[in-house]
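So, here's a batch of structures to check.
Quick note: the coordinates plus some simple rules give every number you see, no bench work behind them. What you see is a predicted model; the values in this text were computed from it and never measured. Cβ atoms are built from the backbone, for glycine too; each structure is taken alone.
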Structure 1
Amino acid sequence: MLTIAVFPNEQKTESHFILDRILSFFSNKDVRIILAENTACFFDRAEYGVSNIEHEPADLALSIGGDGTLLGVCRRYSHSPVPVCGINIGTLGFMADIETNELEMKLQKILDGAYYIEHRLLLSGSIVSAQGERFLGHAINDIVVTKGGVARMLRLDLSISNTHLMECKADGIIVSTPTGSTAYSLSAGGPIMNPNVRALLVTPICAHTFNFRPFVIGENESVLIQIAAVQQDIIVTFDGQESYRLLSDESIKVQKSDAQANIIKFEDKNYYQLLKTKLWKNS
């Protein structure tokens with residue numbers, strides 16, 4: 001029996017209809033569907049609810065939502081081999097590989113094993129202080145150091161692999177994976193990178209100098225961002241979903257994680273087709 005964990009976005013009305021279609025499709029097949037206990041209650045499907053869903057044995061997971069929903073599910077399974085497939089009901093859905101008009105056809109492909117798994121690089125973010133190093137979390141797209149509520153420029157020290165590069169004035173710094181190169185980094189002027197490239201991308205946000213431009217570093221290098229001036233309101237954000245406030249004596253260290261994201265893909269789409277249809281469809 002195949003066990004599939006389903007993660008619908010509770011904030012999107014269409015999630016109800018997509019979940020019903022999934023349950024209907026698998027109802028006469030040798031498949032067990034599980035939902036997180038609170039999510040199952042929210043959708044009036046308590047019979048599918050399990051506690052501690054990340055620790056429940058599963059063969060794969062489906063996310064229902066946009067790219068943000070998919071990112072969150074991938075982080076939940078970051079230390080697990082469970083692959084994740086996204087069903088897009090968002091605005092862009094660059095990472096989600098199933099559109100609603102092809103749902104049942106793609107679900108059948110999953111049953112038939114007609115898919116492959118891409119292993120995407122994950123970032124690890126840690127706080128460094130006089131007390132040592134403390135792990136904060138993982139990110140699939142990016143880890144961003146930026147200002148909090150006060151709209152003024154930050155002064156940050158940037159080091160790569162224990163080599164101090166510069167003290168920079170900017171609104172912040174983005175460290176992204178190739179997967180995240182089409183997210184916040186792209187908006188800040190960074191390049192598009194094929195997700196199969198094994199590298200990290202460092203992109204400034206509104207840098208107050210012509211010397212600080214986006215640059216690519218090796219996947220095994222580390223980035224250390226230190227606060228260069230006290231009394232600055234600074235936050236660290238993981239994939240735009242989880243955030244932490246930095247104290248004046250703390251730094252953030254970003255590097256490749258030992259974990260990885262496992263994302264289900266289908267042969268009928270490739271990366272450059274996605275760029276064309278998702279990013280450049282109006283050009």
Structure 2
Amino acid sequence: MARWLVTGAAGMLAHDLLPRLADAGHDVTALHRADLDVTDAQACEAAVESHDVVANLAAWTAVDDAETREAEAFAVNAVGPANLAVACARTQARLVHVSTDYVFSGDATTPYAVDAPIAPRSAYGRTKAAGEWAVLAHCPSALVVRTAWLYGAGGSNFAATMARLAGERKTLAVVDDQQGQPTWTVDLADALVRLVDADAPGGIWHGTGSGETTWFDFARAIFEELGLDPERVTPTTTDAFPRPAPRPAYSVLGHERWSAAGLEPLANWREALRRAAPTVLRTS
């Protein structure tokens with residue numbers, strides 16, 4: 001079995017990756033932010049030593065805060081991954097780095113391919129794009145896995161918020177002009193392990209739920225899983241909820257590389273929600 005190092009071990013994705021690795025019999029070192037400052041190159045080098053695989057889940061994910069704190073976000077999202085990539089290249093550990101759909105402008109009309117030009121519109125997107133570049137520049141064998149619309153039982157997220165608000169409000173207005181792919185952390189965690197186990201080629205991969213939907217239809221599906229009337233969810237526009245950081249209007253990612261490598265992409269988002277509902281949509 002492999003020796004895995006997981007950074008950002010207190011996060012929502014780690015909540016499902018760590019038990020997945022344990023069930024497979026891997027030897028896992030789980031480091032929280034207090035355990036490892038990824039912006040410290042020497043600390044990263046020491047942490048990576050003697051590990052076969054490094055899953056970098058550490059990230060600045062406060063999208064709106066990054067607009068006024070871009071330097072801090074850059075340190076975590078770009079400098080940190082660069083430090084880990086340098087350490088992995090030196091020890092020949094396999095690096096798995098999680099990135100985001102925010103590296104794209106969001107003005108496409110068909111799914112983004114892994115080699116589509118990036119054009120981030122937010123500070124968060126810029127810092128994550130820089131992290132992708134740094135990882136692959138220092139460690140070309142790394143797996144950079146972009147994900148989006150992530151939800152799970154291990155942290156705050158849209159699905160859990162909708163379930164909570166369903167019990168507090170008669171109706172909910174949800175934006176219907178942003179298109180994307182809800183992604184369950186359990187499915188993404190499994191996908192990361194499958195990529196490593198398959199010795200998949202390095203480079204960019206898209207790890208999002210298959211199919212596509214809007215936040216509005218995602219919310220309606222959540223109500224359906226709760227046995228509630230989906231008509232309680234009403235559509236609205238992004239302009240009705242202005243935020244500091246622009247949101248991609250279209251962030252559907254293509255999965256062609258999975259089939260080309262003989263691997264199954266993540267499951268359809270609606271089927272995944274059905275499986276996730278008993279744990280993610282609990283309101284008590």
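Observations on the model:
- Structure responsible for 1.2, with distance in nm of label points 7 Å out along Cα→Cβ at positions 39 and 239 calculated and labels 1, 2 on offer: 1
- The greatest value of Rg/Rh (Cα atoms, Kirkwood Rh) among structures 1, 2 is that of 1.
- Between structures 1, 2, the calculation of distance in nm of label points 7 Å out along Cα→Cβ at positions 95 and 175 yields its largest number for 2.
- Test item: helix-only ellipticity at 222 nm (-39500 (n - 2.57) for each DSSP H run of 4 or more, over all residues; to 500) calculated as -11000, pick one of 1, 2: 2
- Identity of the structure behind 27 (criterion: percent of Cα pairs over 23 Å apart, for residues 55-158 alone, calculated), options 1, 2: 2
- Test item: distance in nm of label points 7 Å out along Cα→Cβ at positions 87 and 127 calculated as 3.8, pick one of 1, 2: 1
- A value of 0.45 for FRET efficiency 1/(1 + (r/R0)^6) of positions 23 and 191 (r between Cβ atoms, R0 = 41 Å, to 0.05), calculated from one of 1, 2, originates in structure 1.
- Computed 22.6 for mean count of other Cβ atoms within 10 Å over residues 71-78 - originating structure among 1, 2: 1
- Of the structures 1, 2, the one that 25.5 was derived from, the read-out being mean count of other Cβ atoms within 10 Å over residues 63-70: 1
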